[in-house]
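In structure tokens below, several structures.
Quick note: the coordinates plus some simple rules give every number you see, no bench work behind them. Source: prediction; values computed, not measured. Cβ atoms are built from the backbone, for glycine too; each structure is taken alone.
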Structure I
Amino acid sequence: MATSLLHCHRWQDVKFGLPNGSFSGLDLRGVSLPSLQSISLHSVLWPGEPVVDTLAITDAPSLRHVDVSLLPNVKVNVPWAPLTTLTLLHQIPLAQCMSLLEECRNLVNLTVSTIGPAATHITHTSLETLTCDLGDACVLQHLTLPHLLQLTATRLDKAGWYASVFSAFINRSACPLQFLTVQNITRGSLTFLAEFLRAVPNSTSDVELAWYNSRLQSMFLMLESMDILPGLKHLRLQAQLRMNEEEYDKLLEVLCARVEAKPPRIPLESITLKVTTIRQRFNLRMMPHSSVITQLRGLVSAGLQVDFAIETFDSSTHVVLDSSAQD
């Protein structure tokens, strides 16, 4: 660490992984860091007993990106006001998160997962990209974001109140949301998913949905309704288990309905489907029935761009259909 500190005036993008309790040794208080633009800090060894550590950066005029997502029990103090990208500790207390956001008035990108009781409300006019969970301490409940363009929901609460929280947020913010990603969809969260998706504004044209359970035909059924996601042009789906034939059939019904949409409805322009299996090696049993591929080719002829791949657990990828490669 001492050798690294000798060259700190040259730092631009640095990452430190230190045992918890060692960050006080990274003494940057009063140290000039004129070129530092990005810093990522994480603990590599966590002691059995919590150790409260402190890290301060006071002179870093170019600092714009901070990642402290894996840094428990460390009090961090940096020049918050100029930051444009901030990744906070997983399950940070909500009150602490809102206090930091009060200081980060130039923030454009935020990734956070919150816990704890309610906090003050903030209107943040610069934030454009937000990644958060929609659990029982959702940061959306306490934010108004009039310029939000991209939202990633990492978790949906099974109780279903997330749908009303999201709807109230959209109505309050009136934001021009363009990109929506919903991860970790489960059967338990499906009950209120339609209500959630109905609250998505017409400006949202690019949607990604990822799920880890099989037999989610009801999700495809709700997507068939043009009243849900009326502005949808690009749909990206990630199945973390092999899809069954009924799911493929329901998906094809969705695609047909969306592609054939007539004005004033907006037709679907592209579908990206990635199916991840738990098997180590690819085999033909992972493939959908040939009739599914035939119907997908028919949709390609109708103007739909299709990118369909199966990825095995060892990260090898088998391309089932890629219409862009046929152009």
Structure II
Amino acid sequence: MGKIKSPKQNLTFEQLKIYYEENNLKLNDHFAENLELLTENDKFNYAAYLLSDTNGISIKVAKYSGDDRYDLIENNEYGYCSLIKATKNVLAKLEIENPTLTKITSKERKEHNLVDKIALREAVINAIVHNDYTNEIPPKVEIFSDRIEITSAGGLVQGMTEEEFFSGYSAPRNKELMRIFKDIYLVEQLGSGMIRILKNYNRSIFTITPNFVKVTFPFKKPKNKKIHDGGLNGGLNYGLNYGLNYGLKSLFDVISSNPGIKAKELGKLLGNRSINTIEWQIKVLIQKGLIERRGSKKTGGYYPAEDKQD
């Protein structure tokens, strides 16, 4: 990346300067040279292009209603700005999509996120910093009803084995980006990201091909058995413990009692509640990891979420 000339040379770096100043660092007039943002011919390189205030790279965050790509409900683009700003915007979006669930029992209060927050953050930053941008393919994040997938282009760095990759050996594909992300504390110790991810997940969440690396985080969900064993009262208590109001709680109970039910049928069982209200409440329950959609748009329905991770 350091040797590739930027497609544009009239670059500005006001956003980059602000991020450095926020960390009590100041960029002087020679910052481009000091941060290795120039080619051998003193032209801005591709790293400079990615870090500039305006560029053509955008990170897509797509959201689907079910566990496949059939029904796209959100398609957000974070980019066309400094890659640092884009990274922060993606992380902020995932904070919203990865809520904290709280369950209060007679003995203790239990809290967890759908995905471990530290592992998710590390995976996003790793995907962005180590992505192969030479073909102008940015990383992408996809949010399903049961998981979050993060895909980066480029496969493993040439010469690196999978064992070295999982052991946390650092071989940055984009050393210029890594240096700057470390300067502003988006990256801490080199190689520590993989250690943080594997602390709570095993290697099976990674899919590695010659051209891509994908990380799949399954949602941590409550076990259905604990929901159903108490019957209706158990379901109501479960709903209350997870912060559901009456509307959400009643919808959850109907779906629990009628697995595979469709949105139109839900309206009839809920006192002719409007379809718009039901669709909104369904989205909330999916985001909380309590229900999921299975099957196609025409024949599929809603089910209580299965527990796929302890």
Structure III
Amino acid sequence: MNAKEQQTMSETQVPRITGLLVIEVRKSNPNGDPERESSPRQRPDGKGEISPVSIKRKLRDLVEKADGQDSLVWAKLKAKPELQLGADVDGRFQILESRGRKRDEIKKLLEDDFKKFQATYWDARLFGNTFLEEGGKNTIRAGVAHFGVGVSVAPIEIEFQTWTNKSGVEEGKDRGMAPMSFRVVKHGLYTVPFFVNPTQARKTGCTLADVQVMLHLLKHAYPHTRSVIRTEVEIIHAHVMQHNDPLGSFSDFAFLDALAPKRVPDKTKPSEALKPDYEIPTWDEIKGKPVREGKPAKWSEVGTYTDYAL
């Protein structure tokens, strides 16, 4: 392999990445639980949850065309020269897990031309797919990027309200009510870990550009998919650390722990605001500290850091 080939490989191969989203919620439902009438998800210990599926859905929705038109975010993003998405960007960034997708057509494409399937669907290359429950060897099951379960730092308090509907929802009535329909978290701070696995990229056909698109979409995930029940949800930090070595140059857990917010002074009570209820570490605060206590390596030496929420 000559120098040019080595440079090309280093610029296109998928790196190993460890990430942490820090999400603030105000008077909103970040992720409803269908088994609890769409109340905000909540664990037995009172802490809130955000499912990995809900985050990936928002990223898909930003890339997917609506009525043949690009979303504003995707139109702006794919034009960024630094991403170098190429001329056939629309052909390569289609969404597999799309509403109304015909399963028979996908199965036929998998059987007839698996390479074309890989080259067409961005979310299949990146996330794998749960779209097809059955499949032969030519099925992408596990993806490159994986989001963990989001959990609130402190217990959450859920607020319930009854909303009225002037137009009415019952026959013969000119107005109506939706009892307890407004179910929101009064205030919460959630963390969501995520990872990029370069080993799986060889199987799915995922490229560096695929991963970069996901990272650049993160800060737009909530403001550009707002709904009446999810008006105030914001990713305040999207900590991303690229390992120096694709096999790993630091502990994932050590990175997540170093940047994990802490509830102060009473971690058992729901919060009312970011300040003074939380201590939120930043990269500037940890970059000069050792990765492991008693070890010489510092955070600034073991990888490349970016906050994609900024």
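The value 5.1 for distance in nm of label points 7 Å out along Cα→Cβ at positions 39 and 263 was derived from one model only; which of I, II, III is it?
Among I, II, III, the structure yielding 5.1 for distance in nm of label points 7 Å out along Cα→Cβ at positions 39 and 263 is II.
One of I, II, III was used to calculate distance in nm of label points 7 Å out along Cα→Cβ at positions 23 and 111, giving 3.9; which?
III
Matching task: 16 is the computed value of relative contact order in percent (Cα under 8 Å, 6 or more apart). Pick the structure from I, II, III.
Computing relative contact order in percent (Cα under 8 Å, 6 or more apart) on every structure in I, II, III gives 16 only for II.
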